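Structures follow.
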Structure P
Amino acid sequence: MTLSTDMLAAFVQVAEHLSVSAAAQALGVSKSVVSKRVAQLEQAVRATLFARSTRRVALTPAGEAYLDFARNALRAVADADERLRDLRQELSGQIRLTAPISWGQHVLAPLLPAFLAQHPAIEIELLLADRLMDIAYERIDLALRMSATGLPDLVATPVARLDWVVCAAPAHLARAGTPATPADLPAHPCMSYWRERSDNAWVLRHATTGDQQTVWVQGRYHANNPEAVAQAAVAGLGVALLPLYVCADDLAAGRLQRLLPDWTPVTKFGDQITAVAAPDRMRLLRNRALLDHLRQRLAPGV
């Protein structure tokens, strides 16, 4: 005989109430139905689960051992049913989403129309900012960040890799030569899109050996926007350290040339985009669906 959830539910209710009558009332069926289902279960598992008398019902050792299994099985079935109900439901509601300005413009924003077309009852409010927004105070559902450190009360999950490259225009390299090692970089005017004194230290890690080198660079041009740095690099102003998503088209078109390909820049922004949210927000199906959408469509390096 095959097990059924009706059998398991009858067994669990009798075990918890130690009464067939109370179990029948809890299940909304007759006492005879409960007794029949328990008997069928005992036949299926080939064990006596209850010791019965005219006055009381008690679990046998076999019944005590089987009770946890029955409870877990019923819970698993209920969870599966709930998951299927969620999947059948039309996703709806607002997603208040924040991301860094440059990455949001280049990478995130182009991916959102397809998601909205797939889920017409969802509304997205996209807030692009380079500051760390207060997730609770500013009612943020999902924050896509280049760093997820120092967030003890939030849940963080990786969304995409964030690749960095050292590059320069062919015109600059023809004039100043091509760096062969990180130690050659200080001989070139170098540019980055942040401006603190400590940012003059570029850290590069060898992809094969893991050797890490720090070089101090100088340059006459800095900007707080990576697109501005990329434009300056294309114009031949020097060597730039940029996120790949900003300069990928320039590299493909030959306007920029990647330098030191065996070396990976290590920046204070990290090497991945992370989704950060309050635990209850991360559990919402519409938010999980958006994260799945982004992971499926993002290239290995963005």
Structure Q
Amino acid sequence: MPQAQTGIFVEGATSSEYIEFDVAPGSLTSLSQLLPLFEAEQDDVGVNFVVGVRPSLMKEISPKHTPENVHDFADDVVGADGYVIPATQRDLVFWVFGGARDKVFDATRQLLAIAREIVPGIRVVDETEGWVYQTNRDLTGFVDGTENPTTIEQYDEAVVADGKPGEGSSVLLLQKWPHKQKAWESLSTEEQEGVIGRTKVDSVELEDKPETSHAERTDQDDFGHIVRRNMPYGDVSSHGTMFVGFACEQKRLHDMLESMAGVGDYPRDALTKYSNAETGSYYVIPRWTRSRADAPPPRMPSGRSQL
């Protein structure tokens, strides 16, 4: 039976590369040839990677392997007060990651060379390097990924179930969220905890968290569970969080965005006063064609075992 891309579930990376592309019109045939080539490369590049395709393109390439009700990030998400989470949909994404920056760098170059050879007119639109901060924290200083499903639960939450359209695939939401670090650091720890809805030291959910807290606005018991693989990015002058969220259905991801933006009756997420999305794309993460029995186990990068 075909399997989901194993990179979705690999934890412990300390270095990541995110590259988003646009492709020239008329590239569908070559793009469809690229995916099996990348599947063959997964055993040889020495790191882990995930490849995603714009939903509307995936429908053209392989309708039966596309999850139902999936759509491009074509329109901004606009809250009641005018707050905007922007749509910057791209055609293709590579996420390459591992335990050593040099190996990630070399593997990314290798995959990029293959893409440029196979897909004429492919163009890099955005390239971002991610890295680990204090083992499992983002640059707000809070633990990131506390509400992730357990390892046993992740496959069912992130991957379309067998027998459904697009079985074995996943839906990725990829966003770059730069931080307003000066404004954030002007808050006291207690004020920051009110914004996040958790304690800063040990990530315990507040009993009386504000309705506008990030934990409340993205409560997975309300919207459905997702698998997050976020990482910090940037340099001292400009930095933030790369949001990397996988789900078995797109609705979970989009409902969370609407909740954060304050669409309809939702109050706006207080965290959006200190971090604003700069990019936003959805991607179908197509299943590999190799059977699960034949596939090697995912490589665990050297170093830390958990993000």
- Calculated from one of P, Q, semi-axes √(5λ) of the Cα gyration tensor in Å, for residues 33-112 alone reads 54, 14, 11, and the structure in question is P
- Have a look at P, Q and say which one yields 3.5 for distance in nm of label points 7 Å out along Cα→Cβ at positions 145 and 265, as calculated. Q
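Identify the structure, out of P, Q, from whose coordinates helix-only ellipticity at 222 nm (-39500 (n - 2.57) for each DSSP H run of 4 or more, over all residues; to 500) was calculated to give -7500.
Q
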- Any idea which of P, Q comes out highest on FRET efficiency 1/(1 + (r/R0)^6) of positions 17 and 273 (r between Cβ atoms, R0 = 30 Å, to 0.05)? Q
- Message: With FRET efficiency 1/(1 + (r/R0)^6) of positions 97 and 177 (r between Cβ atoms, R0 = 30 Å, to 0.05) coming out at 0.10, pick the structure among P, Q it was computed from.
- Response: P
- One of P, Q was used to calculate P(r) over Cα pairs in 5 Å bins from 0, in percent, for residues 193-280 alone, giving 3, 13, 19, 26, 23, 11, 3, 0; which? Q
- Query: Where does the value 23.5 come from, among P, Q, when mean count of other Cβ atoms within 10 Å over residues 49-56 is the thing being computed?
  - Reply: Q
- Item | Source structure (of P, Q) for relative contact order in percent (Cα under 8 Å, 6 or more apart), computed value 33 | Q
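Given a value of -0.57, -0.93, -1.02 for log10 I(q)/I(0) by the Debye sum over Cα atoms at q = 0.08, 0.13, 0.14 Å⁻¹, calculated from one of P, Q, which structure does it belong to?
On the way: P: -0.57, -0.93, -1.02; Q: -0.33, -0.92, -1.07.
The value was obtained from structure P.
Laboratory data are not the source of any read-out in this text; all were calculated from the coordinates shown. Note that the structure is predicted; figures quoted are calculated from it, not measured. Cβ atoms are built from the backbone, for glycine too; each structure is taken alone.
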